[in-house]
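Several structures are given next for inspection.
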Structure 1
Amino acid sequence: MLKYKLILTVALLIVVQALCSYPPNPRAVYFRLLNEDGSSLQDERSSLVSISRLFDVEKNHETKGFGFVYGNGDMFAKFELGNFQRDWLPGDTLSIAVFRSGGNSSMVKFVLPIPEGSDAIWWGYPDTAEKDYPGEPLSLLPCVLKIETDNKKDAAVFQNGNKIGQLKDGVLTIEKFAGDPAGEYHLEAPAQGWHWEPASKQVSLDDFTLQAAKEHDKDGRRDIYGHGIQFRLVKDE
């Protein structure tokens, strides 16, 4: 009798553990990604990063069930709703940001109200004779970070402790990022008796906003995702 009770207890524990570990409301969302000119991305996943948010939970591309998949000549950003570990309902919103580093530094941000249903969502996938797919592909647009000071002093610019550029006449505009633009930025120390305010600035992908092309139309571009940070040179007291 004791043997059967032990077997039953172990079986119940296995069932409970399985139920607790299974993500609530599992559903995968795939967003088709395109270049600014509408062409498909190449299979270069190492240059891509993503962040996503559902309610108060944030995940990145390295989280299990997230990341990037390539197939049929297209790149997709993948997000597993169940792995946010929150019960969601149709109409709740998934916020995402995707960034690509390198010579084609670019990004896209998007907010998706989760549609009805339980099947995987292939957003922007080309329609076929058998099935229509929701939404339009997400186009990656140029990403620009402008760093400036209230004077025209030259100074080295650092991101996460690594030098990434030099202010010229108090301005540095970054359009090509070797990696993720998120991080802590600061300037080299000024002359003795002076300091920068703030001492450093934290930047995230969330900080970049879509800006109208008329403000950045020298290269015939449409829109960009831009962000600016400013430093003031202050005399020590």
Structure 2
Amino acid sequence: MKSVAVKSRLGTRGRPEESRAAILQAAVGEFSREGVAGARTDAIARSARVNKALLYYYFKDKEALYGAVLDQVFGGLTKAIQHTLAQDLRPREKLLAYVGAHFDYIASHPQYPSIVQGEMMRAGRGRSVQFERITRQYFQPVFSRVGALLEQGMTSGEFRAVDPAHFIPSMIAVIVFYFSSAPVFRLLSGADPMSPERIAERREAVLDFISAALFRQRHQKSQGGRK
């Protein structure tokens, strides 16, 4: 008698990687739209096409699922940025590569700004049990490497004198604000700010703005350091 192979379907424990990935993808959308308080696990399970029992098999509660969403969102960005910062480039080229990688990640992950804003607001109210962990695990390593890059560029004379503690958050704001405020820009311009054409224009504008704010003109003689 021939044995018949049984193909497990999504939504069962027979396909754990696919089921977990589907739950996470659905959770990113739900948390970005509704926040932690408003997100519903039944809506996440329904969107992922799994039952709630399976959701709780992989994630013990909603907070654990939210923590996994933060890991996916921030982990993906950190991986892209760290890969860029590890390249053997001059400070000027590496800084532009970092800005481009940061911008491209957010452009391809439109839920990112909502997740970040929601977590920042939650932390500000003292309600986040995840914030210290993600700060140590994701924010701090990137902040340190970008800060070191700025110091290197100032020492070589490629960058003008700036305070990394202020320049880094300003630079990130220039990268991120456009996406978090896309609904406003849609009303102001009457055009889709998330269209490929507008995204390409914005990317070029961000690179130009940060270059003008940081880079010394190539024809200027370097004085070295922060003079």
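Every read-out reported here was derived from the displayed coordinates using simple, explicitly stated rules and does not represent laboratory data. Model, not experiment: these values are computed from the prediction. Cβ atoms are built from the backbone, for glycine too; each structure is taken alone.
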Original post:
When distance in nm of label points 7 Å out along Cα→Cβ at positions 81 and 129 is calculated, the result is 2.6; to which of the structures 1, 2 does this value belong?
Top reply: 2
Original post:
Which of 1, 2 yields 19, 26, 14, 14, 18, 8, 1 for P(r) over Cα pairs in 10 Å bins from 0, in percent, for residues 121-168 alone, as computed?
Top reply: 1
Original post:
Suppose you compute helix-only ellipticity at 222 nm (-39500 (n - 2.57) for each DSSP H run of 4 or more, over all residues; to 500) for every structure in 1, 2: which one lands on -22500?
Top reply: 2
Original post:
To which of 1, 2 does the computed value 181 (volume of the Cα convex hull per residue in Å³) belong?
Top reply: 2
Original post:
With distance in nm of label points 7 Å out along Cα→Cβ at positions 73 and 105 derived from the coordinates and found to be 1.3, which of 1, 2 does the value describe?
Top reply: 2
